[in-house]
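Take a look at the structures listed below.
Bear in mind these aren't lab numbers, they're just calculated from the coordinates by the rules spelled out. In this text the structure is predicted, and so the values were computed from the model without any measurement. Cβ atoms are built from the backbone, for glycine too; each structure is taken alone.
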Structure I
Amino acid sequence: MQIAVAQTPVEEDIRANGDTIRKVLLAAHAQNIALVVFCEGALSGYAKSQIMRKDEWHAFDWEAQENELRDIAALCGTLGIFAVIGGAHRLDAATRPHNSLYVLSASGDLLTRYDKRFLSHTEITDWYTPGTEPITFEVDGFRFGLAICIESQFPEIFSQYEALGVDAVLFGSYGIPEYFQIALRAHAGLNCLWIAGATPAQQAPEGPAGIIGPDGKVISHCPASAEASLAVARLDRNDPNYDVALNKARPWRAKARLGDIYRERMVDDARSTERTRY
């Protein structure tokens, strides 16, 4: 299957963001792309950027975001395409929202939602409520996990998804600076996962959106300039470039982590020593 990451401008105007997302989905459909990943806050805007003050949540236009999500979901159903879209998720009037990724299905439904679990100091102090669990979903026989922004600095996020049998992690961030880029390549190579990272166009000069293969190498990326674009990659388990990563390294590492192979070797070595003694 073909997937893409979007590098789109994010504005304070939720309706403008919705229009941008729909235009990108139409362009992706024309390229036979099955799934598109948008950045953190792609629809709602991101705290400290489009939402400038922590006390602005009470005035946030939740109805506008819900309407845009419905319209985008309807378009996904018409096009037969999946979309992963960053947005705030309302809890109640007394609780700060989640920083989330919404997964809209090719049938036009809200398939699932991931709530960012590891928040920055300022996020957890003033802006958001953390999520509690990993989320996975499947498309065309591929299993996907989700992560957001600073979670690129927590290797346990990616090793957990590897243990859950995920093929690719879809990563939305409001900026992917160089040290994020390095970390994502490391997570991809260490866990033998595809990682697709989306960022807003205005943050692209510090690091563009792109897709990394399970060997830790970048497959494709958007221009490092503040312009809307897509980076596309094909997920193919039979690609010979990934034979070592997917068919040798990943299963061997999983077996090694269990420890049985080392205990067996220790027993064999002990028996060999015992035989040579006599």
Structure II
Amino acid sequence: MAARSERLAAFLRQGGWSAELAGTVPGAGARPTADAAITAGYDLLIACGGDGTLSEIAKAVAMRGAAVTLAAVPWGTANIFAHAMRCPAPPERAARWLLAAQPKLVPLGRAQSALGTGYFLAVASVGLDADVVHRLRLDRKRRWGRWAYVAGAVRRWLPYYPAPLRYVASGNEAVADAILVGLTGTYAGRMRLGTVGDFGLTLVVRGGPWMLPLQALWLLRRGLEHAPAVERLPPGPVEITTPDLPLQLDGEPAGHTPVRIEVLPAAIRALA
């Protein structure tokens, strides 16, 4: 990672930018580094990693109310946001993309729970996938990448259920197996959730565990929002009231329910 980052910074300098490298802080992630960069007055923060790293940077920007632009190079596991913005992975190609890209306003997700306020740029969820995220060991994630998530989902497919969650949306209370809030329309890389609007999209999933393989097939091909036993909710916040269910934000553990998830439209600047 360090060698690739050095090459990326060198290519950006050749393109006329002033580019500096700063590592994440062990045990604290990218947020302290992002805070320091904001204080120092940098214009652009580039996450050379995955969606989790980028969401930590986005939290620093959101909490500070900083007029800073974000970008992501897809060097993590799923890289949902970077793929949605169409940034390539090789350092030289990524540098050319960054030099030519333009900032645009993108939605930012916010999740409020007992753990505090978290932010996401790609996807938040409560359900089987969040349970897998919470149980996945870091060494397996680094070694096997997204296949570690697949293996975890297979192991937890039957033991996880039944795990009903109660939620409130648009003033109505109902029960489901999972809720996913997506901001880019994709999931776990390039799999499809569905069509997003200014407020992203919120999907309610039911029918587990036996409907899950069919829903996964739709996720791979046409889009989860079109799968059987999946409902798209109208724009607006969703509150999951059932306690002690795992929550994930951008592929990272983010505490447990109850939680209120909402989407802030056009809330943050990113290169695209």
Computed 22 for relative contact order in percent (Cα under 8 Å, 6 or more apart) - originating structure among I, II: II
- request: Assuming 2.0 is distance in nm of label points 7 Å out along Cα→Cβ at positions 49 and 169 as calculated from a single structure, say which of I, II it is.
  value: I
- request: Can you spot which of I, II the value 4.2 was calculated from, given it is distance in nm of label points 7 Å out along Cα→Cβ at positions 9 and 233?
  value: II
